[in-house]
Structure P
Amino acid sequence: MLSSLLLPTRRAHIDFGATFAEIDGLLHGRGLRSTPIDPELAHARGLFLVEMATKAFAGERIARAVVSHVRAGPVFSSLVVTIHPRPELDAPILLADVRVLPSGTTRAYLDACGPGANGEFDVLFRKPLSQTLDAAVASAVRRQRVPEWMNAISSGAGAQVAASPGRGSVLAYALLRYVERYLDGVDRATAAVDASANVVAARKVADVVRTHGRGGKMIARAFGAGFAERYDQLLWNA
């Protein structure tokens, strides 16, 4: 992971290096193992002082999990987590992006999208994930709906949340609990009625985020189109 001892993260009271390590430990504790990736993707340096460290994981019930720490010089830092369950399970894709702005404000988008909206979805995913966000809001974190362009693929258990300077640790903790409760749901998820439909739903999630999200465009500008294409394939388990 990259050093997070920079002014915005200090002002936010968040340590992405420590959070990266905690997510790594959480995934390994659930039986996932690190998988080899292109060394250029594992640790990259690009234009505009942008650096990115990435690890990938896989397990019996998880086809791929990707954790990336992105830093743009002394002005911006983020942690991105994407987890793809195996399509044979009725479980959604986890999407999470926690970022610190130059002001020290911390913003995050947490959601579970696409596949897996079966009869147990409310109990396994929507309710526990929503409760995690409720707890963050109770700790003086502001909450908004997911972006409008995510409405069609969101599970209803996601949100955009923000914390003022000095409260970033609340969102780091919320991220850890969100991932943990998501993995609880995956552990209990039942077999999919139609695995091929889950594959189609997962592709739709990827297409929507590629079209409307800014992350892929920022990576292409900083690291080049070839790097962005390889990272996109890793991130979306393509």
Structure Q
Amino acid sequence: MESASKSISALELWLKDVQSYLYKMTRPLMEHARFSFHREDYSYRRKNKKSADELSFIFLNCYPVNYRVSFILEIRHPEIRQVKESFMKDILQKESHLCSIILNLKDFPSGDGQQERVKDYSITNQRDLFMAGDWLSQILQYELIPLCDQLSSIAHMDNFFASRPEWSLNTYSGGNICTDLIVAKLNRRRDFEERYVQLMEGLQQRIQQQLISPESRQLLSLCYDAIKK
């Protein structure tokens, strides 16, 4: 009973307080970048040339222990979706897998040297909330929004992948890796056959290191078969 009492007393906030503060911290940055807020699912969305960007916050209520906060970024390009639908729609049930790029909070370093990759922020009190707000603001301003701008078109994406050959592999997402290959084919500036070999080799290394599922290798093969015609 004593430990339960301490847990309850340690949780100084209500979930609505957490949501309200994070909205206050993120709204100016996101509105300046032309994102609009949608309160029904606590997300920011914008049309960005031919693409669409969506940042969705995830709140997990672990009362009376803590609240946990994370986010998912989805970037969608119609041309890439069309290609993915040709080989993915029947085997994947989640609509998000048809995104061009999907990233989570863990894909953006927190700025804390001891927490390079965090899946979510644990919030118990005001101090935790202020720190989470500061971290999120920095991620949005210096990493997430610039990344969305860099991936706003097929040509921009191709330049981005060409200058960062390990990036899609290091997200450990089969969907992102397929996008790397699809963009090489669509933009026709990188040799997509050569890129396929590079991605498959990098993928195999990460499978052996148990960083990504072997199913991603099969997915990349399906992608290659669909676009080589």
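Every number here is computed from the coordinates shown, using simple stated rules; none is lab data. This structure is a prediction, so every number in the text was calculated from the model and none was measured. Cβ atoms are built from the backbone, for glycine too; each structure is taken alone.
Comparing FRET efficiency 1/(1 + (r/R0)^6) of positions 14 and 182 (r between Cβ atoms, R0 = 35 Å, to 0.05) across P, Q, which structure shows the greatest value? Write out the running numbers ahead of the final one.
Details: P: 0.95; Q: 0.20.
Structure P gives the largest value of FRET efficiency 1/(1 + (r/R0)^6) of positions 14 and 182 (r between Cβ atoms, R0 = 35 Å, to 0.05) among P, Q.
P, Q: which one has relative contact order in percent (Cα under 8 Å, 6 or more apart), as calculated, at 17? So the calculation was done on Q.
Among candidates P, Q, the computation of helix-only ellipticity at 222 nm (-39500 (n - 2.57) for each DSSP H run of 4 or more, over all residues; to 500) that gave -12500 used structure P. Given a value of 0.95 for FRET efficiency 1/(1 + (r/R0)^6) of positions 30 and 150 (r between Cβ atoms, R0 = 30 Å, to 0.05), point me to the structure among P, Q it was derived from. Derived from Q, not from the others.
Tell me which structure, out of P, Q, gives 2.7 once distance in nm of label points 7 Å out along Cα→Cβ at positions 86 and 126 is calculated. Label of the originating structure: P. Can you spot which of P, Q the value 1.02 was calculated from, given it is Rg/Rh (Cα atoms, Kirkwood Rh)? Working through the options, I get structure Q.
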